[in-house]
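Engineer: Input: structures, listed below.
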Structure P
Amino acid sequence: MSHYCLDDFLDLPQIVYREDQNYTPNNPEKVRWQLSSDNPLNSFTQVWLDCEPGKARLAGFFHPKQIIAGVPSAFFGFWESIDDLKICSSLFKSFEAWAKDQGAKRIYGPIDYTTFGRYRLRMPHKKYPTPFTGEPYNPSYYPHLLAALGYRVAESYETLIARSRLLTIAMTKFKVLKKSPPRDIEFLPLTNEALRQYQTGIYDLIHSIFQHNFAYRSISKEQFENFVIPNYQRIVDPNSSVLLFDHSKERVVGVGVTYPDYSQITSQGAKTRISEDDISFAKHHHLLRNPMILGKTYGVLPEYRRQGLHNAMSYMSMRYGQGWGPTVACLARRGNHSIRKIRAPVDVIEYGLYAKDL
């Protein structure tokens, strides 16, 4: 792809979402870096790019060790398009031919490189049209385009939006835990200092908890420390985020990462918009009016489960958040055991990860 066409590739979101007040603009220079040789992921990932200037763009990714359900698989990502099936069909046919030449037998997407990046399509929701911070977003016609191209929903995800009921459930179970707290386990606020001090333990914990997730591929410890940790340090609410540390074994055994929904000050419809890359909890949380608290990452090591630790973290997050609204949103794969406990009454936002056999 020429430099000129790469600029067209980067400009597509501005065209697709020009009139969409719910959209939070992405930084095109961040995408430029992701697609460059400076990105460590590109040293072992085959990348395919194409665009129809002003109309559609598409990227493809293939890693020879990316085997999903026993099938060599490629991903498509960074997809943006106007509502034009003919243009999308041309791009996807070229990508699918390339993926097949690489050895892929199946396509999954949208996934921007890995599931550590942006992935899934968001289904339309009348009550919550504006995406939460960190949530995927797309025009309502995207699912129809993918269906017309022969793609099907392979995995479904949900954001469960709960209110006072969730706090009541967590508080009840937290009281039980307080009567007989696990020995040697300390609940620590996830401050910026704690994020840096325990970053290796958090990395190991996340890998251990999520390594069996669908289409999971770990990023390196260096990438985690250089990109994920600094991002957490910017946006995480240290009052409602929790780290569990077992002093007897000197290791991190649980983490609950939360932050407020910043979309009311980052979306295109905001009166005074702040770039998502510039958002800082310390600087901007006071600008938010009764926001939801978002449960980004929650998990406990398998051998520490069934002790009430997960519920304790949930309670502390909701109890000690700095004046957030009585609403919490948690995203999980449909059927997730822990999140099913708060199934009703909640609002549900649905997402789909699509697939197609070659």
Structure Q
Amino acid sequence: MRLERWQANSLGRDVPTTIAGRDFRPFAGAFAAMPDETTHPARIPSRPFDGSSKVTTFERVFDVVRDGDAVSFPHYYRTGGDRFLRAVIAELTRRGLKGIRLIGNAYFGELDYLVEAVRDGTIAYIYGNPYGGLAKAAGSGALLPLRIMGCSHGGRQRDIALGIEPVRLAIFPAPAADPWGNASGLLGNCDERCGPLGLFDADVRYADYACVCAGTVFDRFLPHRSISMEHVDFVVPFEKVGDAAGIGAGTLDLARIMSPANLKVADRVMALLGAAGLLRDGVAFQSGSGASLAILQRLSDHFAAHRLKASFTIGGITEIHVEMLRRGAVELILHGQCFQPTPEVFESLLT
């Protein structure tokens, strides 16, 4: 699509205001425009009047999808979620659907089947951050004229909540669910547990339809749930819905992260935080993957040694976060997702 309009941003640099059919406002400064927004109207899921279950087949769920609709999915299994996404793309292709808008967070692995779905017209738009094979294809120009729209976690939730990215079907994997649609990432088979499902909260709240595909569908209400049945239309039993081993790979491999180079970065960041006056009681912080986990370890050691306590931390949870909690270095862990699916982390999340 030809870029139609250009405007100057706060640095005086001309930037496009229309990309892939979507309008953007040039950045004018951190506090130049305060939000005054209204969330997108949310559909109330259908409820069986007789109290029966919402269990159905994977294929029947896609009866609600039409050409040009948006289908969203989460990435919290990372490389371990390939089998699930492959099944979604295969069903869209089998039905001959075209122009589908795929709304994700991130895309890991080679994803040759997704590249092929773009080429045959099944997928016409991709939202989310590409890695691996999809990034290579996008960077080489092999997917043109399709453009991939990158996002932050919070930006994605906002776009869905405001209806900027309207979702027809939100479909997500979970190790455990019950027949009424409650879903948990902390129960079910050990090799499928993925942790909190909070990254998909906006999807199930604001999509026209929501479906949980569960490795185990229990016959009783779940004692712990991240997603509530009030937002879910369909429950699908799904064999081997995700591989927990794929979560701690790549930039979440702690053995690789604690390299001399990353630890040097961590020491420099700690010096910067100290100079900025942020190594103090009551500070709140977020941590991601990669070198930030090396910084987190340094932060944990510093706070424990100086008897400091952060008010809360949020992000992908690891054993380092749990260690900080036990050392009294942080008051509260607000979990968005799990970066290290170990018994120690799950025990902390369940208590």
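None of the figures in this text is laboratory data; all of them are computed from the coordinates on show. The structure presented is a predicted model; accordingly, all values stated were derived computationally and were not measured. Cβ atoms are built from the backbone, for glycine too; each structure is taken alone.
Engineer: State the single structure among P, Q that was used to calculate relative contact order in percent (Cα under 8 Å, 6 or more apart), giving 23. Write down the numbers at each step before the final one.
Structural biologist: On the way: P: 23; Q: 15.
Comparing all candidates, it corresponds to P.
Engineer: Oh, and also: Tell me which of P, Q gives 1.5 when you compute distance in nm of label points 7 Å out along Cα→Cβ at positions 75 and 131.
Structural biologist: Working: P: 1.5; Q: 0.7.
Of the structures listed, the value fits P.
Engineer: Once volume of the Cα convex hull per residue in Å³, for residues 83-210 alone is calculated for all of P, Q, which comes out largest? Please list the in-between numbers first.
Structural biologist: Details: P: 193; Q: 117.
Top value of volume of the Cα convex hull per residue in Å³, for residues 83-210 alone goes to structure P.
Engineer: I've got another one for you. Between P, Q, which one scores greatest on distance in nm of label points 7 Å out along Cα→Cβ at positions 147 and 203? Don't skip to the answer; put the middle values down first.
Structural biologist: Values: P: 4.3; Q: 2.4.
Across P, Q, distance in nm of label points 7 Å out along Cα→Cβ at positions 147 and 203 peaks for P.
Engineer: Work out the source of 1.8 here, i.e. which of P, Q gives that when distance in nm of label points 7 Å out along Cα→Cβ at positions 139 and 291 is computed.
Structural biologist: Numbers: P: 2.9; Q: 1.8.
The read-out was computed on structure Q.
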